[in-house]
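Following are the structures in question.
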Structure P
């Protein structure tokens with residue numbers, strides 16, 4: 001197997017050997033390399049060493065140390081500062097990659113490439129698409145270097161009460177969670193010396209088996225080949241030590257398309273209530289990694305089968321066995337999973353909203369004249385979804401997005417809808433959420449057995465595009481609160497906002513009235 005490693009990784013290992021210490025590449029990066037991930041997919045590089053934290057910081061002067069577990073970190077940018085003092089860096093570095101902005105070419109609301117947009121959107125167009133496919137800014141985690149260690153007793157089911165620095169790689173690998181994560185790689189010193197004898201570095205280096213060694217004390221490579229998740233040692237002990245490992249096992253199984261080994265699986269079911277010892281912030285992080293995987297629906301099913309989901313989103317179970325009407329052929333629970341399965345968005349927030357889009361159906365369920373109804377389930381569901389998002393400690397902007405997507409997922413379109421109604425829809429949902437709500441609708445349709453789209457939906461998309469050159473929000477109005485105060489001798493207060501809201505409704509209906517003189521005339525009618 002040929003390893004492809006960036007020069008930063010080799011520089012770190014070279015610096016350790018130059019200062020008389022051992023170092024090994026460990027953890028997820030080694031697993032991903034063994035699994036033949038593409039080089040750009042391997043980003044999270046961790047190291048273990050016999051150097052103490054203080055010794056590590058003396059070697060890497062731009063590093064920081066803020067924990068009791070022996071982990072010293074250095075960012076990519078700071079490491080490059082150190083390397084640049086002695087070596088000529090390649091033109092394309094990992095730091096440059098961090099600054100790339102990957103554009104998506106299939107957006108409906110694509111302000112950056114739109115030929116005709118309202119003047120108020122031109123500034124927004126500079127930033128709206130500066131995100132990657134997951135709707136998140138690109139981020140490269142820091143390099144982490146940890147002294148060999150052994151862990152003491154786990155009292156709180158999360159962290160060891162004490163950490164003892166170890167003396168060997170064998171001790172360090174013994175404490176790790178899963179066999180596929182208990183692999184280590186060492187690079188031969190002669191190879192490192194040869195690379196860094198040349199002051200001009202390359203972006204990455206190909207390393208054949210004669211120049212590195214894989215340390216595999218727990219048959220991790222065999223488990224990778226068999227595609228199974230198995231704990232290092234006794235699974236009950238591993239999970240009782242750190243309850244978050246229960247959720248991490250599910251996440252890894254979904255991310256890596258693996259099965260969970262039988263003893264490990266039953267230990268998860270047995271230990272499932274230990275998840276109460278884990279903060280919702282940590283649960284959220286693992287849960288959203290599951291949602292961001294290639295098979296999020298499988299992840300939800302595993303969480304259900306192991307009894308973990310009820311500790312995270314118990315509200316979903318209210319839809320089990322709840323039949324629906326019309327074109328729906330499954331119960332609310334199954335439909336929610338299927339909608340998630342078919343949602344085309346890679347953004348975990350959109351996928352989360354898709355999973356929760358019918359969360360308001362159980363409490364709004366009624367039978368009238370042998371007909372099943374869910375009146376206002378979108379309104380009720382948006383409130384429940386917000387409550388769940390807040391419980392998971394999501395940032396307010398994400399809570400607001402989820403509320404909007406669930407609240408308006410029942411939008412409908414008729415060909416006789418006016419342009420003003422299209423503009424009102426855009427305003428309610430928000431420019432940034434148009435593509436997301438269309439992705440949710442696609443998952444909803446496919447998850448209920450309907451076709452991916454319809455002629456009405458396609459026509460609506462084109463009409464949305466056609467309205468990008470029209471005013472949509474208060475900022476688009478030709479007047480503002482100061483104009484109203486000066487013209488009508490008004491004082492600051494809620495009445496100004498009320499007047500502007502009414503003026504916007506007028507402009508949404510008649511864009512040609514969006515001129516200062518005309519709006520002041522309309523405002524005069526409202527005031528009088």
Structure Q
């Protein structure tokens with residue numbers, strides 16, 4: 001029998017499979033995993049003060065690294081605390097190896113205080129779930145989890161690890177499993193859609209997921225320009241490469257009415273690693289399914305298909321020249337002056353954004369102007385709120401900074417959503433991560449003020465308005481950030497914000513700027 005215990009075998013297997021980073025908030029059941037970190041020094045353990053930070057960081061890491069990080073959570077309650085950002089990862093097809101500690105196998109029968117049905121909770125975010133029962137099998141379980149997480153498409157793979165599986169000897173390291181390749185798209189389907197595009201019908205290409213990288217964007221732009229088709233991206237991309245020299249792409253609007261206008265008179269909607277558009281919520285008297293009446297929906301590539309290869313084949317099949325793609329010219333907006341507004345913050349960001357930056361966008365209503373003002377900035381990556389569960393922006397920025405330590409990361413946050421996972425700042429400080437956090441502070445849940453009107457509720461009275469207001473007391477993000485170890489400043493004029501942003505970009509390490517802005521709604 002091996003002298004290695006189950007936890008050591010698990011971590012060694014993860015490292016051998018290329019998973020060398022673990023974001024964690026452990027408890028008693030996971031202490032043998034924690035102790036095993038010193039036996040496998042190749043694994044980088046990163047502590048988060050809240051499980052939602054750990055799960056969101058794993059999401060951001062995988063988006064930029066192209067491989068999963070692992071997460072270590074404490075029993076069912078810990079999984080519950082991390083669920084919202086695992087939901088976002090699932091919606092974005094992001095690979096995450098999610099390890100949830102459990103009570104020792106023989107202890108579960110006693111229904112101790114923290115006993116719960118972990119599998120039922122995990123099923124909300126994970127379609128691959130395994131409960132490890134013996135140390136000699138846990139290495140193989142871990143290798144299977146990595147392969148399942150990678151997909152394609154990527155997913156959250158949950159391995160439930162009983163405490164005795166961790167501490168007992170006899171652990172065996174699992175061999176890495178071969179990873180599945182994306183499936184090539186049938187040439188007949190490509191030719192059929194090429195004929196449709198060339199036939200003069202009103203077509204829209206809606207692309208998402210894996211197709212929103214340079215090669216996919218170039219191929220899609222070539223095909224659309226050559227045939228006159230409209231080109232749109234999904235509303236909330238997992239990772240969008242953009243900026244000067246790359247094809248610009250219009251994102252499908254969040255508001256259903258605007259999305260319906262964008263789709264207009266589309267007769268044929270062609271999906272490429274994207275879903276047919278639906279309204280984010282149901283609204284009285286408004287459509288939930290946003291595909292125009294009479295429009296035929298076609299799937300060129302699904303989530304597990306080679307979407308970029310399919311777009312390149314489509315561009316070739318319609319005879320699009322190699323230089324037919326539209327490329328975004330370099331352009332910087334003017335630096336703002338005067339009173340500080342959300343538009344001014346976004347204009348300053350576009351004027352100063354460094355080349356190769358990564359933007360984690362959870363600016364919500366105040367961040368609406370950011371994509372427009374940064375379109376012509378040097379090329380960068382844009383990461384968005386894929387599943388709609390707020391509290392993603394700061395943790396995703398954290399994970400992206402771990403994956404890409406040589407790139408400047410910008411976290412666009414709003415006052416309401418940032419507080420869901422504000423503990424991310426502490427981990428940024430602890431790990432000395434190069435993240436500039438911009439908080440739009442308008443003193444309200446502005447998006448909910450908008451939604452209160454859109455859902456057809458009666459005119460809000462003082463009690464309703466108070467539930468959407470963030471004053472009394474006012475939030476002080478400079479004090480909060482300082483308490484969590486991050487240098488912070490506050491800007492109330494455009495000139496102050498420009499100076500503070502310029503200084504933050506000039507230095508390395510975590511910084512926060514609180515931008516006091518009026519609501520845009």
(message) Tell me which structure, out of P, Q, gives 33, 28, 20 once semi-axes √(5λ) of the Cα gyration tensor in Å, for residues 143-438 alone is calculated.
(response) Q
(message) Quick check: -13000 is what I get for helix-only ellipticity at 222 nm (-39500 (n - 2.57) for each DSSP H run of 4 or more, over all residues; to 500), calculated from one of P, Q. Which structure matches?
(response) P
(message) Can you rank P, Q by distance in nm of label points 7 Å out along Cα→Cβ at positions 351 and 463 and just name the one with the largest value?
(response) Q
(message) When distance in nm of label points 7 Å out along Cα→Cβ at positions 199 and 319 is computed for each of P, Q, which one produces 1.7?
(response) Q
(request) Determine which structure produced the value 38 for percent of Cα pairs over 35 Å apart, calculated from the coordinates; the candidates are P, Q. (result) Q
(message) Comparing P, Q, where is FRET efficiency 1/(1 + (r/R0)^6) of positions 399 and 415 (r between Cβ atoms, R0 = 35 Å, to 0.05) highest?
(response) Q
(request) Have a look at P, Q and say which one yields 23.4 for mean count of other Cβ atoms within 10 Å over residues 431-438, as calculated. (result) Q
(request) Taking 0.93 as the value of Rg/Rh (Cα atoms, Kirkwood Rh), for residues 23-174 alone derived from one of the structures shown (P, Q), identify that structure. (result) Q
(request) Looking at mean count of other Cβ atoms within 10 Å over residues 359-366, point out which structure of P, Q has the largest value. (result) Q
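Computed from the coordinates by the stated procedures, all read-outs in this text should not be read as laboratory data. This one's a predicted model, so the numbers in the text were calculated from it and none came from an experiment. Cβ atoms are built from the backbone, for glycine too; each structure is taken alone.
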